[in-house]
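Nothing in this text is a laboratory measurement; each read-out follows from the coordinates by a stated rule. Note that the coordinates shown come from a computational prediction; the quantities given were computed from them, not determined experimentally. Cβ atoms are built from the backbone, for glycine too; each structure is taken alone.
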Structure 1
């Protein structure tokens, strides 16, 4: 009889104020796993969101950097964590789309093993050349490349990175033959670009921004559907004459599959409220991110469509190798 009464009370409480799990959550600090190194753009975004979200939830959100395996190690740790709301993860195009496109044997399913929580924003890649390259805009660069098949080169942050995939997509849509030169990160590629060793770079905005503003590099186009707030005077690839080669690093929050819906709903509301704060939007813009706060459905749709998109690019370009 006592057992029946307790069960009835729990059901009643759930029907009135949400599930007991959500009513009590969070009772202790939350861990946010970031599959990127400290100080990276993704790490900075994660810490911005974690600090403010923790304040609103009344519990600290501790950022844990799990680097390795081309983001697979950290992402897999999120997938295999207990679905209790105390482990959340930073996800982006690399962790949930490019990795799946490049590796059919991932230890996790980027769709089935996660529950999307909220979209934060999107950072487009930018096509950058050196001032000495005789092309003042993207169409002139395409014309130059077509006149010298295979003679020009472009840099990425490494074989199999999203920058590499974006570069191959640009080549295909522009109909040009440009040689890929992989680098370990962007620092050395910026030096080589300015010294004329390579003609083009596919990069995120933050590492190139100061050089662009100083006139040491020329931004030809952003690989986005709309102009980026950090580079408002730079046309998109479609505006520059090469539509269909958009490439952006979107960022979102996910949790392991099976986390109670009420907790996901509370997390979503918290993250969206934080993303709407003027100081957070300003900080995201500095990182080259266009704030695009959105519901779980937006994250799920982006993962599905990007996996298909980048698998097609990988197959067409015959890309192999780790990121």
Structure 2
């Protein structure tokens, strides 16, 4: 197609929502972007963009066109990357998406070394806890907890994601240390609420059976780091990923609770990328570097049973005569 500039402008308008935003992304003037889109519309004989004084929105025809065109551009980008392999220098943009906390703790620290090793690469990271459409959003590598989107993707296991129950020493000194799951009914609980409003139950092993309970939370956050921060501030007992809590457990800012009863779960982190017969070199080198980094990060592979007993809260009843914490309790979810 002769109107490649118009196609690129259309894709950037879809992302930026305006001609000015697209112009900044393409390092062009808004007038040049508008002219290139107009030429493309004239060639196709259809209106691709609905214009207003401040914004630009793709028409239904424009949206369908961009959806198909993205695949063609990605193939073109891969062709450029594969040609660069002849010079042993992977080049191009690698777009990554991952959760905020995991990205900050385990990915961002290694990216400068990867960028220094492959100077022709441009590494873009999106830290977001909401689900992404890998293909539609132009993502090369995604790291998420949970299942693989579909058979069109390759998934590489990063690590397990064991859960733990924690609270601050200050809270436990005030409210006591629960020794049985049922005692959580007398404690303030901190719950994580996912983007779809789901709140994961807290699971335990009691007399050889699995018991899942739903805390009635005193505090709720939609981010794992937020849950940990609330626990650190003495807000109550929180369930969180072990890797979130580990630095604070080691520093004594949090204590481990009900470690012999709490079920760590079976969730895991996976690294996902679109399946292709020939994976672009720019993506392959980043995938390999990240997986090597994850394999060498011993703390990522710890299980609650690996933690020393010194990190656990010592059994301690609530102080006599104290005012009872408001009971937000728990509801039985079921057994299996």
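Quick rundown of the values:
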{"quantity": "Given -10000 for helix-only ellipticity at 222 nm (-39500 (n - 2.57) for each DSSP H run of 4 or more, over all residues; to 500), calculated: source structure among 1, 2", "calculated": "2"}
{"quantity": "Origin of the derived value 21 (relative contact order in percent (Cα under 8 Å, 6 or more apart); candidates 1, 2)", "calculated": "2"}
{"quantity": "Entry that produces 0.05 once FRET efficiency 1/(1 + (r/R0)^6) of positions 54 and 182 (r between Cβ atoms, R0 = 35 Å, to 0.05) is calculated, selected from 1, 2", "calculated": "2"}
{"quantity": "Structure with the greatest value (metric Kirkwood radius over Cα pairs in Å, set 1, 2)", "calculated": "2"}
{"quantity": "Test item: distance in nm of label points 7 Å out along Cα→Cβ at positions 94 and 166 calculated as 1.2, pick one of 1, 2", "calculated": "1"}
